[in-house]
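Asks: Next up: the structures, one after another.
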Structure P
Amino acid sequence: MIMIDDIKTDATTRMGKSVESLRHELAKIRTGRAHPALLDHLLVSYYGSDVPIKQVANVTAEDARTLAVTPWEKGMVQAVEKAIMQSDLGLNPSTAGMVIRVPMPPLTEERRRDLIKVARHEAEHTRVAVRNIRRDANHELKEATKEKLISEDEERRGEEMVQKLTDKYVRNIDEVLAEKEEDLMSI
């Protein structure tokens with residue numbers, strides 16, 4: 001029984017990480033609201049090497065439509081502003097002293113639909129990852145049965161347990177996606 005528990009624990013951990021990864025990816029997809037995670041993937045040139053924006057500046061949501069970026073050093077203001085302008089986000093920052101304000105333009109209906117497609121694509125990738133984890137767990141159960149470490153009944157119970165886990169995490173993925181779609185469609 002220990003073997004089955006180990007397989008279940010491993011599958012649970014990996015499926016949980018897949019869902020967390022999806023949440024992280026969806027946080028990058030911009031909604032109409034300003035969210036600091038929007039700039040997380042931006043790299044800023046810092047003394048010759050590219051570093052994440054979080055390491056050179058503080059990013060906060062000033063209000064629902066504006067991000068405020070405050071670099072730690074005065075010399076970094078232009079580098080941070082340049083990184084935001086050159087990103088794929090289509091944002092136009094404006095600088096006032098040490099604070100860079102990044103207004104969020106409202107999303108068009110067409111752009112919202114495109115972003116929902118991207119979100120659905122990410123969710124499908126995560127579903128595939130969860131199913132692959134299920135396949136790996138079932139393979140481990142079959143191997144354990146072949147090596148006479150567990151009985152066929154235990155293998156069947158293990159497979160049912162793994163299927164329940166898979167269903168649970170696929171539901172989680174659907175919930176996360178539905179949340180993001182609702183977020184994208186709300187103005």
Structure Q
Amino acid sequence: MILILSGTNRKGSNTRKIAEYIYKSITDISSEEVKFLSLEDVSASINLANMYSGDDMPQALVDIQEEYVLPANKMIILSPEYNGSFAGVLKLFIDAMSMRKYAENFRGKSSALIGIASGRAGNLRGLEHLTGLLNYLGMHVHPSKLPISSIEKVLGDNDTPDESTQKAIMDLLNAYLK
């Protein structure tokens with residue numbers, strides 16, 4: 001199963017718009033099951049008081065882990081730039097998932113990373129931080145990362161990426177999924 005993860009809890013984010021575009025695109029080119037998860041829909045389920053309790057993890061997080069994280073063998077993680085790195089809620093989510101069935105969540109699985117930014121670098125620094133974290137957890141990170149810069153200019157009126165970004169997304173998906 002392929003998991004598309006929108007790594008921010010900001011409502012109506014451009015990251016989610018690109019993630020939804022990727023979800024639609026990937027279902028056209030892959031016969032694998034694809035699921036979409038946005039941290040916009042998850043963040044309220046992360047109870048800081050007991051998220052580190054392992055087998056006593058809040059049921060909402062267990063359900064998310066069982067439906068999305070554990071069955072995924074591939075993850076496409078989209079991360080907006082927050083203060084020169086990736087969103088804190090994405091780190092919090094990864095930490096929460098790591099408390100129960102630690103090795104089964106990430107170890108040996110693969111990921112492709114896409115950065116989203118208003119500026120010029122497309123969150124390259126954040127993608128490198130995220131790569132280090134995922135490597136530590138035992139994930140294989142696809143060597144080609146896709147930084148999407150100037151996101152406000154990239155998205156059209158109908159929230160669809162411009163043609164060059166669509167091509168870059170398809171190039172990454174085709175290379176990652178082969």
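Asks: Can you tell which of P, Q yields 2.22 when Cα Rg over 2.2 N^0.38 Å, for residues 96-159 alone is derived from it? Please list the in-between numbers first.
Replies: Working: P: 2.22; Q: 1.35.
For Cα Rg over 2.2 N^0.38 Å, for residues 96-159 alone, the value 2.22 is produced by structure P.
Asks: Kindly point out which one of P, Q the value 16.2 was derived from, the read-out being Kirkwood radius over Cα pairs in Å.
Replies: Values: P: 19.2; Q: 16.2.
The read-out was computed on structure Q.
Asks: Compute mean count of other Cβ atoms within 10 Å over residues 16-23 for each of P, Q and report the one that scores greatest.
Replies: Details: P: 16.5; Q: 21.5.
The structure with the largest value is Q.
Asks: While we're looking at this one, here's another question. Taking 68 as the value of percent of Cα pairs over 15 Å apart, for residues 40-135 alone derived from one of the structures shown (P, Q), identify that structure.
Replies: So the calculation was done on P.
Asks: Something else about it: Once relative contact order in percent (Cα under 8 Å, 6 or more apart) is calculated for every structure in P, Q, which label goes with the largest value? Can you show the working numbers first?
Replies: Values: P: 26; Q: 22.
Biggest value here belongs to P.
Asks: Among the shown structures P, Q, from which was the value -20500 of helix-only ellipticity at 222 nm (-39500 (n - 2.57) for each DSSP H run of 4 or more, over all residues; to 500) calculated? Display every interim value, and only then the final one.
Replies: Details: P: -20500; Q: -11500.
Only structure P yields this read-out.
Here, each number is a calculation from the coordinates, and none is a lab measurement. Source: prediction; values computed, not measured. Cβ atoms are built from the backbone, for glycine too; each structure is taken alone.
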